[in-house]
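The structures come next, written out as structure tokens.
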Structure 1
Amino acid sequence: MSELSKILYVEDEPDIQAVTKLALEEIGDFTLEVCSNGDEALEKAVSFAPDLLLLDVMMPGMDGPTTLKALREINEIASTPAIFMTAKVQPHEVEEYKALGAIDVIAKPFDPMTLSDNLRDIWNRYNA
């Protein structure tokens, strides 16, 4: 199983970006490419070559599901696992995100101290 190290993270809220970046880089020791919107993610995805896509659902312009759909059309990124982060975590909503191709959903607000472990747990289950 490959190790999770590089994460393409797409989030439009600067405060959430900052907390997540700190949680994943300082606590989780991940390499992060932070994008503020879907267009930026499409520009950076191939050259960054992430192990995982971490996408906010609700963003102006291109939302998370639309961004994921667009990333899936890029050969180099087409099979990269994706996780959505959202406050919308009713069971039917989570099922919709998984139907779009996400391997899991992380609820917002999240605990910055456990976010890295949560991602690793999801990654390990996905790669089991």
Structure 2
Amino acid sequence: MLPFLDILLTCTHLGLICFNLFAWIWPATRKVHLVVAGITLASWFILGIWYGLGYCPITEWQWDIKEKLGETNLPNSFIKYFADKISGKNFSASLIDQLTFIVFLTAIMASLYVNFLMKKEKKTKPY
């Protein structure tokens, strides 16, 4: 059962990451993207006050499972773990954290643009 839960949480992580990065693109998912991105930011920065900056409950659950499966020396970040795993390299945690933040911030700015500014631009343009 634990290997299945590990795979399920990996898929959940990857799905959430893809949603956070790309869901602003499609009009049908733009508003939900803002909500999910806001929840992600709240986890990182509000829950992060108590649990550490960048806190993710999904990572905590997955690391509990991985430890029960015998994995040790797990990093704080799922993204670092996954990048190391698929590349076979040992990336700097601070580099991964910085890239993660920059890319996510870019996605949020794009989401804010398409959700709010683009609509205003369309309303003000005479046709």
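We did not get these values from a lab; they are worked out from the coordinates using the rules stated. Remember, it's a predicted structure, so these values are computed and weren't measured experimentally. Cβ atoms are built from the backbone, for glycine too; each structure is taken alone.
Computed over structures 1, 2, distance in nm of label points 7 Å out along Cα→Cβ at positions 41 and 81 reaches its largest value in 2.
Which structure, out of 1, 2, was relative contact order in percent (Cα under 8 Å, 6 or more apart) calculated from, if the result is 29? Label of the originating structure: 2. Using the calculated result -21500 for helix-only ellipticity at 222 nm (-39500 (n - 2.57) for each DSSP H run of 4 or more, over all residues; to 500), pick out the matching structure from 1, 2. The structure behind it is 2.
If percent of Cα pairs over 26 Å apart is computed to be 10, which of 1, 2 is the source? Of the structures listed, the value fits 1.
When distance in nm of label points 7 Å out along Cα→Cβ at positions 17 and 89 is calculated for each of 1, 2, the greatest value falls to 1.
Can you spot which of 1, 2 the value 17.2 was calculated from, given it is mean count of other Cβ atoms within 10 Å over residues 73-80? Only structure 2 yields this read-out.
Using the calculated result 1.5 for distance in nm of label points 7 Å out along Cα→Cβ at positions 25 and 113, pick out the matching structure from 1, 2. The structure behind it is 2.
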